[in-house]
Structure I
Amino acid sequence: MSVLTILDEEGMPIGAANPIYLTSDLDMRRGAQITFEVLDADASSLTNLLGQKHVFGIDSQRGLFLARLTELEPYTSTAMALLLLRNRPTLRGVLTVEKPINLDAPEAQA
């Protein structure tokens, strides 16, 4: 179980979906796809992010990455954590990674 956040214009984290259940490795290389399942009831703000590029984070210790939410579709859950909730509507999300974000790196000189 994880928390999916985005950073707003000021760099403050905003909850996008909580909880999500990762169904792939957290690969933050360019072009990688991160898949997850989320109960429809927990995903209301995700529909507004579909197709948009944002800085995402999955849990605080895993780092940030620039990605686009490329899919968010109804799905029959396979996540073990949702086993007892199979009767509840579930969505499968896909984040397509553009690059990892390092907030500690100095900004490029203009």
Structure II
Amino acid sequence: MEQERLAYVARELARLKDRPGLLGLDGSYRDYVMLIQGMNLATRFELLRGFSEELVGALGTGGNLPWPVLIWRLAYPDRPASESLGLDDPQGRARELLFERLLAFLGRAADGDG
């Protein structure tokens, strides 16, 4: 994706994190995952190109897992992996980590470093 568009997406996602109701979201990790998956689909998978690989590098394992599960496992390393299947995030750690990692990833890509 072009750098200007990536910067725009990053700004809008940052805004949406604090105001999920703008798009009718409830602020849950599951809702954000669904929205971001849809955005990635709409860009023919260009938006998140390389994101999973970056998360695998941080986790040190999980190359066979989708990025929502990788984020969840980074957020809750001591919990059984089977709990990630529901994408429940009672403490909000996965949601916070998602935005931290995704906005950093998109920021690097927008700067031409991604």
Structure III
Amino acid sequence: MVGDALALAVAILAFSAALTLWNVGSAPPLRAFASLRTALRGHGSLLLIARIGLGFAAVLGGTLVVLEVVPPSDPDLVPTSLIVFLAAILVEHLVGSDIRRRVPALFNSRDPR
């Protein structure tokens, strides 16, 4: 039980890291999609491409952790996943801007956000 709660906390942190890397909390959605399109066309900076890749890796890791706690056949998988992701959004909202301000080298690129 405690191990499951700790694993879900790790998943929340992984999803929050992805949201922070993608700068979801401070960028309008259309600008975020434009940045992704620019990066995928090869016109984006290497840092932006790395942030996108690291974010996807964090989401994959968080998803695998959730799947370890709640098996895919369990009917509680979807509600648990939604609660974990909503908690990650809350964590990103609370600390995302502070992290982006304290680690400017990671977030100051040619990204228009």
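Throughout, read-outs are computed from the coordinates displayed, never taken from laboratory work. Computed from a predicted structure; not experimentally measured.
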Between I, II, III, which one scores greatest on relative contact order in percent (Cα under 8 Å, 6 or more apart)? III
From the coordinates of one of I, II, III, helix-only ellipticity at 222 nm (-39500 (n - 2.57) for each DSSP H run of 4 or more, over all residues; to 500) came out at -18500; that one is structure II
Out of I, II, III, which one gives -0.23, -0.76, -1.13 for log10 I(q)/I(0) by the Debye sum over Cα atoms at q = 0.09, 0.17, 0.21 Å⁻¹ as computed from the coordinates? I
